[in-house]
Structure 1
Amino acid sequence: MTRDRESDDLAQRVQRLVESETYRLAPNDPDFLEHDDLRAVRLQLEYLKPEWTMRQQGIRSTVIVFGSARLRGAEDLERDITVVQQELENSSDKESLALKLRTLKTRRKYVKYYDEARKFSTIVSQKFEEEGHRDFVVVTGGGPGIMEAANRGAWDVGARSVGLNIDLPREQDPNPYISPELCLQFRYFALRKMHFFIRARALVAFPGGFGTLDELFEILTLIQTKKGHALPIVLIGAEYWSRVVDFEFLAQEGFISRDDLNLFHIVDTAEDAVALISDFYEGKPPV
């Protein structure tokens, strides 16, 4: 009996050792992988997984579409307005709801950019499509708003598109129009930006906020300093961009050279954007 009890105790001890956190293989230990000392490894993995995915899917070149997550399509926007109006009637918090309602109504004039983003993606996906659609694949930040519109435009014509989503404190789910095999999530903005640019052969920016401006100016800086390859950059929405950034003032005051104004073009329509990109590559998508 004593020997049996001892054997049972040893077996239980081995079982506890096998089940202990320290016994886990390093790749299977989430607590270990989350440690600050593992940041370099996480950065490397976040570079490798999307790169491996793109190669597996045969994606050779992409066109980036940036723009606000807050710009909704007409139907969704009107639904939001109706909801807030109903809340306003039955709430004591009139001031904040009234402000929210005014903001939503202001966005009615921006609905056209949702439509233009969707149209642009449709035209590009059809114009440059080859077998398996490996060139000029539309890539977005994977969220709602303009990003959704661009992924949706590709989806409308049965083309693939990429979504590079980001893990945020406020949950941002991927929009439903991204190709499932090309839907990726990032923890680090820096790695996400790198993957936007690696295969990019064109960039189209619609009206947006801090995120859009950050992404746009980072790529402009890379091209200006010749740290990145040249590519056509098109800003859609002349009225918006002329107020958000006074590029002419920057050149007049000597903060950028006048030649830097040639790094981008400002237009108002999807067709004009596609024409500029097509002219840059003489109608042929680059490999």
Structure 2
Amino acid sequence: MALGIVDLQPWDADAGGDLVAHYRAQGYAIVRGFFSPAEIAEIGAAIDAVEAEAAAHGRSFRHGNLAYRLVDGDVRMAQWPSWTNRVLDAVRLDRRFARLLAPLIGDDLKQIINQLHWKPQGEGSGGDFAWHQDSRFRRPAEAFRDLGDTYVQTGLAIDPHEPLSGGLRVVPGSHRRGAAMAADGDVLANPMDDAALVAAGFDPASVVDVALDPGDLALWSPYLVHASGSNRSAHRRRFYINGYVRAAACDRGEWAFRHGEPVPLPPQPSLVHFDQLHERPEPHYF
């Protein structure tokens, strides 16, 4: 596989219409077949290798910006796996991302999120994500300017991503209200509660399920209200998330593209979310 060389396939935003217009109006969009089945097979194998490496630690582990989060010995999340996995690094720097995002946020981009999620099987297994907006995690706030117009989150489906497997659920148009959800309480492993939507002034009947086949890509705004439920399917559910931001509007993150061209990771990690990066650069458990 030659990641970064394959031509971008035509995209089709859910609900029809132009992808950019749909994204700006609804706060999310979907690109069908962003990566081919052969590519997804290789990416999936790379994700499985990261999972095995994380599981070998037996508990949550960090080295620089690379972090593995385990819950009761199960791997739930990996942050910045691209530091150790060449395939996942190639995916995040694939020129298809630069070409897709240029009309939305330009072609000089930093990256804030490089993350893997594993959704365990079984009702009540702790794989839920409560209703939230990603904007609550863009801290410190002064490091992220004009967040709604300069940042795009992307999620690549490795396995079928559907209601049965605990797929993404969104409130279309919710991004237009800015920071509308309470920013307290844990998101990971907390179930969706429609009462939280009602309290924020949203109608639960407006919720849309984002259905993705392997290789499909979802894009969403940092202000889009979203959540996901338990994986009740017969298969595992892996999701590769990469978040990009217009470089001039952000003081943190790793460079991803300059003028649309990939920028490799530097010799030493840059400050992203781990505020103690320079005080605790050594490998450690947490």
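Since every read-out is calculated from the coordinates, none of them should be taken as a lab result. Since the model is a prediction, treat every value here as computed from it, not as a measurement. Cβ atoms are built from the backbone, for glycine too; each structure is taken alone.
Tabulated data
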item: Read-out helix-only ellipticity at 222 nm (-39500 (n - 2.57) for each DSSP H run of 4 or more, over all residues; to 500), computed value -16000, structure in 1, 2; result: 1
item: Origin of the value 29, where relative contact order in percent (Cα under 8 Å, 6 or more apart) was derived from one of 1, 2; result: 2
item: Identity of the structure behind 3.9 (criterion: distance in nm of label points 7 Å out along Cα→Cβ at positions 20 and 236, calculated), options 1, 2; result: 2
item: With mean count of other Cβ atoms within 10 Å over residues 60-67 derived as 19.0, matching label from 1, 2; result: 2
item: Which of 1, 2 yields 17.7, 49 [Rg and Dmax of the Cα atoms in Å, calculated]; result: 2
